[in-house]
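Participant: Following are the structures in question.
Taken together, the values in this text are just the output of simple stated rules run on the coordinates, not laboratory data. None of the values given here were measured: they were computed from a predicted structure. Cβ atoms are built from the backbone, for glycine too; each structure is taken alone.
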Structure 1
């Protein structure tokens with residue numbers, strides 16, 4: 001059974017997901033911390049891994065680019081397995097190994113956690129790379145003038161200065177959770193639509209619309225905006241983020257169950 005799912009996961013789309021993610025976080029490191037480290041020493045306290053990692057630094061545009069395309073990248077993981085199995089006739093093999101209900105239960109779990117783990121690993125990789133070349137000082141509030149770590153611009157700024165590693169880990173986990181959400185939304189859409197490009201681009205296009213609205217209203221309503229520790233948009237709400245996630249997750253699960261029952265099992 002494990003071999004069956006490993007074969008489902010190992011595909012070109014997953015390789016693209018991992019490769020592009022690693023490329024983006026690596027480029028951010030090279031043009032950010034690696035370039036900056038030549039101008040700092042151990043006594044430098046205003047430049048730290050916490051201010052230079054992908055989710056915080058504005059030294060390059062790679063951070064915003066990563067979060068901008070994250071819905072598209074997450075959709076290239078397990079979210080495409082169903083359409084590929086259907087297209088290649090693997091359901092005959094599925095019938096011989098498990099029930100349809102079990103297949104779709106395992107499929108949505110794999111899809112979510114695959115996107116979750118890939119995203120969290122590449123972001124932690126970027127953070128570790130920053131720690132390797134920059135002095136590991138905690139950020140100092142009085143020296144962070146202009147860095148936008150203020151109420152409204154980021155979540156819980158006091159927590160950032162008191163426990164920066166835990167705070168950064170919180171943002172990485174939040175990014176991974178939304179990556180998993182993007183993936184299962186895409187998987188659910190694939191139950192209703194067969195066109196590959198429409199399926200993988202759907203969530204990305206929704207984020208694009210939310211970003212435009214966010215820029216117009218100066219509110220961080222798109223994941224690409226509120227998943228970064230620092231942003232140009234000033235208004236971010238933790239309540240909105242939690243409410244959005246719960247609503248999107250619940251609606252996705254309901255649509256997934258309905259899609260499996262109506263479009264597959266029946």
Structure 2
């Protein structure tokens with residue numbers, strides 16, 4: 001496997017050496033027609049991929065925010081084993097967060113080890129219910145805190161958690177006993193929206209301005225797979241899960257600690 005990886009690296013090096021130099025490319029851009037075509041191509045790519053910016057030198061990288069501010073870069077993904085903290089899967093991706101990485105990285109680790117892991121653990125940066133569900137469905141115990149659990153902030157009086165959900169009627173009951181009924185489903189964002197039947201109910205409520213300031217009244221967004229999120233939150237709170245999550249800091253963070261402290265590399 002090591003020989004295969006080295007051969008792949010050599011192939012990439014040979015390809016990069018065969019490409020035109022950056023200096024030559026810059027000279028070509030002095031031609032106004034070439035420059036115009038280049039700009040039009042970039043604008044078209046931004047539109048098609050719905051991006052705000054693109055790196056024309058390294059098209060595969062993304063914008064990363066770090067200690068030195070915002071700059072071009074990649075996100076390093078590592079999966080380590082529980083017993084030794086050894087890296088069993090490593091990847092570099094062009095995304096500026098970890099929300100879409102959990103399932104793919106665990107899959108990679110399982111393929112390398114040639115067996116399915118019993119438990120998969122990560123920090124709240126990976127708390128994307130859709131991603132976590134992919135692993136949960138494989139009968140692998142998922143231990144990942146939600147953003148709410150990670151923040152450890154006390155819920156406000158009119159937080160969504162204080163609205164009671166009635167699964168039989170598919171509606172919510174607010175702290176003042178008013179009903180929010182199902183309105184529509186936002187498939188793009190993956191949630192169902194619940195609203196007050198009458199806008200006046202919220203405007204006449206003594207908590208208007210605190211609970212909501214919207215003229216449309218209070219709305220609640222519920223994940224299409226909300227039951228999965230609730231299951232995973234409860235699973236994270238288990239004493240056994242807490243012990244494993246504590247161990248994660250000692251194992252998973254070790255390679256990054258070595259890179260930052262010993263190798264003096266910060267992003």
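Participant: log10 I(q)/I(0) by the Debye sum over Cα atoms at q = 0.11, 0.13, 0.15 Å⁻¹ was computed and gave -0.64, -0.84, -1.05; which structure, 1, 2, did it come from?
Facilitator: Clearly, the read-out refers to 1.
Participant: Quick one: FRET efficiency 1/(1 + (r/R0)^6) of positions 84 and 244 (r between Cβ atoms, R0 = 35 Å, to 0.05) came out at 1.00 when computed from one of 1, 2, so which one is it?
Facilitator: This value belongs to structure 2.
Participant: A value of -11000 was computed for helix-only ellipticity at 222 nm (-39500 (n - 2.57) for each DSSP H run of 4 or more, over all residues; to 500); which of 1, 2 is the source structure?
Facilitator: This value belongs to structure 2.
Participant: Work out the source of 26 here, i.e. which of 1, 2 gives that when relative contact order in percent (Cα under 8 Å, 6 or more apart) is computed.
Facilitator: Answer by label: 1.
Participant: Let me ask something additional. Looking just at distance in nm of label points 7 Å out along Cα→Cβ at positions 60 and 132, which of the labels 1, 2 belongs to the structure with the highest value?
Facilitator: Top value of distance in nm of label points 7 Å out along Cα→Cβ at positions 60 and 132, among 1, 2, belongs to structure 2.
Participant: As an exercise: distance in nm of label points 7 Å out along Cα→Cβ at positions 36 and 212, calculated from one structure in 1, 2, equals 5.2. Which structure is it?
Facilitator: Structure 2 accounts for this read-out.
Participant: Now for a different question. Between structures 1, 2, where is distance in nm of label points 7 Å out along Cα→Cβ at positions 172 and 188 highest?
Facilitator: 1
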